[in-house]
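**Student:** In structure tokens below, several structures.
Where a number appears in this text, it was derived from the coordinates with a stated rule and is not lab data. Nothing here was measured: the structure is a model prediction, and the numbers come from that model. Cβ atoms are built from the backbone, for glycine too; each structure is taken alone.
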Structure I
Amino acid sequence: MALTQPKGIFCLEGDWDRDLRTTITVLPFLELLGQVNRPPIPSIRRDIGTATELEYYLRKWCLKRYARYPILYLGFHGDPGVLYLGGDRRSQVDLDWLEERLAGKCKGRLIHFGSCGTLATHGKRLNRFLRTTGALAVCGYKVDVDWLFAAAFEIILLGVIQHYSLTRPGMAAVERRVKQEAGGLARDLAFRLVVAPRAR
């Protein structure tokens, strides 16, 4: 299946370990996605250690010049409704914090929480997040995930998204295709994709 117009990935990634000599990063699979697809999938990736840095780059992502990067990938440790920004749990932001900073700025965009358990959150709360930000959808995991299995799954997920439009029907097609191509991983990782409710 031919790719539609490439959907760039804007990745903000925290430390995965308190030991700064640890070299774990999502960068290799972003590079792989860029290399094996035609046309290439563009990506931007920045390291995040503080809420101030996260806020700065979220503002950048919302600028018109980055409209070609409609997929926001948040690569952090997490818990239900929470992201931990450093290699430990002392620096964190929650959905309220993100919602406030992204309010009305995410029309037609997708936010992937590449973090353990962040989407183990009530559907009503996620719907409010989607309505407030204007995002088309959020996706991520409801449980603690194995880093390597999650990385393998996200290569598939982000590749599949490239083949469909960022619309409700497109997201439904993504979900079906992911279940078809990687249903076992999706189940093991408790993957969840939530599309914005229709406006009343």
Structure II
Amino acid sequence: MIEQLFGSKTRVKLLRLFYGNPDRSFYVREITRKIDEQINSVRRELSNLLNVGIITSDTTNNKLYYEVNQKYEFYDPLLEIFGSTVTRKAKSSKTDDVSEAIDEELKSLGHIDLILYTGFFTREDSSNVDVLIVGDVNKNAVDKYVAGLESEEGREIRYAVLKTDDFTYRKQIKDRFVTSILNSKKQVLIDHKDLLKNN
């Protein structure tokens, strides 16, 4: 039904991808792989979304990247429709299957208070890690989760795991490692205890 409302299955998949990852940029081939659609259809819809102002584009290392335009006047309503439910505190009864699967996958890692993507995921060159996980987690489950990310992204993923108390202390004393992550461009998947508040 939502495809009929928005006119195209590819467009809906793109909106889910961009609004589910609001601080992440993607290049065309990566997009076609993630949403499993033909490249011509993807290019056409990207052009439409660019023209309307829903997404923006820029070039890095001779690659054209696209990301959602958070200044777009209807950003918030579209985020409500297409955004990932993982980052929301109150989940609606009709959650998206993909978001539900991600939520279950993250729960399997243990007790997570914060998980965020930076570095490679947000084209943040200054960051020393791509994934930060804070909480009391199962090391084997985290290794498996990261291996899955590496397989999906086709590259090595740098990650760090910190206990919540350690993260809070290091944030308080302005530890260089934690501060560099906090100051970097990031995509927050979970922040149950508002650990990023006042940052």
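**Student:** One of I, II was used to calculate FRET efficiency 1/(1 + (r/R0)^6) of positions 70 and 134 (r between Cβ atoms, R0 = 25 Å, to 0.05), giving 0.55; which?
**Tutor:** The correct label is II.
**Student:** Of the structures labelled I, II, one was used to calculate mean count of other Cβ atoms within 10 Å over residues 22-29, giving 13.8. Name it. Before the final figure, lay out the partial values.
**Tutor:** Working: I: 13.8; II: 17.6.
Computed on structure I.
**Student:** Still on this structure, please answer the following. From I, II, which structure was distance in nm of label points 7 Å out along Cα→Cβ at positions 110 and 158 = 1.2 calculated on?
**Tutor:** Source structure for this number: I.
**Student:** Given 2.7 as the derived value for distance in nm of label points 7 Å out along Cα→Cβ at positions 46 and 118, which of the supplied structures I, II does it correspond to?
**Tutor:** Value 2.7 for distance in nm of label points 7 Å out along Cα→Cβ at positions 46 and 118 corresponds to II out of I, II.
**Student:** To continue, here is another question. Check the numbers for mean count of other Cβ atoms within 10 Å over residues 6-13 across I, II and tell me which is largest. Don't skip to the end; give the middle numbers.
**Tutor:** Values: I: 21.9; II: 17.8.
Max of mean count of other Cβ atoms within 10 Å over residues 6-13: I.
**Student:** Name the one structure among I, II that P(r) over Cα pairs in 10 Å bins from 0, in percent of 8, 33, 37, 19, 3, 0 was derived from.
**Tutor:** Structure II accounts for this read-out.
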